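Structures incoming, each one as structure tokens.
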Structure 1
Amino acid sequence: MLNITATGNLVADPEQNTIQTSQGNLEVTKMRLLVNKKKGQEEIVTALDCAIWGNKGNAAMAYLKKGDQVTIAGAGNINTFTKQNGESGASIEVNVQEYSLPPKPKNQNQTASQLPF
């Protein structure tokens, strides 16, 4: 198993879909995270396609938006494919088990009863 923990910024707002399964409907929240790493003078950017299954994604939908910094942890999978120009490519998918919400702005007064968890 490939375990991934990463911190990066969201490329876009999360999107939530409902998938029909043999056991009923299941929600999946998807988001793309860009992770920056410096190697000498070079900056390497890695994209992670993240999926949050079930009700865990509801807080992401309510609180995360494009540009937010998020830390995720979950099981990873590397998929290889052929691009339209014939070159090989790869994508990293993460089934997120845990994630962080961005820090609360200092001017926002939110009581504990308003938090999503």
Structure 2
Amino acid sequence: MSSFENYGAEVSFSLDPDTARLLVTACGEYRMTLEHLSVAAGKLSWVGGFGTLESGRALQVKFEEKAVGGPDALVDVLASHIAVVEAMQAQFQACIDNALDQESSNVSTLRSIDQPN
């Protein structure tokens, strides 16, 4: 039960179609940024310059796994962020589609009403 239900209030969500369009665009731009970052992070699957000592090699593997292949690797985190942004974009687009469908329905209803002579 939400805190609003304790007060007997109804909670609803609505989104202006123009605002939704801006959000769809922003999500698309953010998704592209995340995808570029993911490609760049994928290139970090091999890093050098740590030398030949065993401690240097261990540090190299640690850094490589932070980017790709390890637990909570950057490419995996970015992929989950991309999925969330795509879901948000789809929801905002659904708001636009619903608003357009409702508008079309309203226009049809109004056109079907007989006008007095």
Structure 3
Amino acid sequence: MKDPSNPVCRTISTLLSRIGDKWTVLVVSTLGDGPRRFNELRREIPSVSQRMLTLTLRNLERDGIVSRTVTPTIPPRVDYALTDLGHSLLRPVTALSDWALANVDTIHGAQARFDAAHDEAQAA
């Protein structure tokens, strides 16, 4: 399983890259509160560009995590929602987000100590 040329390893690596992506985490977390239209997602995730949000939603739809529903109105209404698979991803994504928030100060402290030690070593 640890052989990068193994197809199973490549598949797992690709999926983990997708679901570990910061935009995926934010989109899944936001859609966990219910379906949203594209512009609602843009407002709720203001740091994401239109292009990145489009790519993220398309990839999540392709992976079966998000559904896209088009209502034929003028203009057309497009809603995005988590599928059952997407809802099953919500718990680990939320746990990862909670872990990051709970440990951000510890991580920043470790980074500062590492950077200071690295700067001292380079100065010597």
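What follows draws every value from the coordinates through simple rules; no lab data is involved. Just so we're clear, the structure is a prediction, and the values are computed from it rather than from any experiment. Cβ atoms are built from the backbone, for glycine too; each structure is taken alone.
I have 45 for percent of Cα pairs over 24 Å apart, calculated from one of the structures 1, 2, 3. Which structure is it?
Derived from the structure labelled 3.
When relative contact order in percent (Cα under 8 Å, 6 or more apart) is worked out for each of 1, 2, 3, structure 2 gives the greatest result. Kindly point out which one of 1, 2, 3 the value 0.00 was derived from, the read-out being FRET efficiency 1/(1 + (r/R0)^6) of positions 58 and 98 (r between Cβ atoms, R0 = 25 Å, to 0.05). Traced to structure 2.
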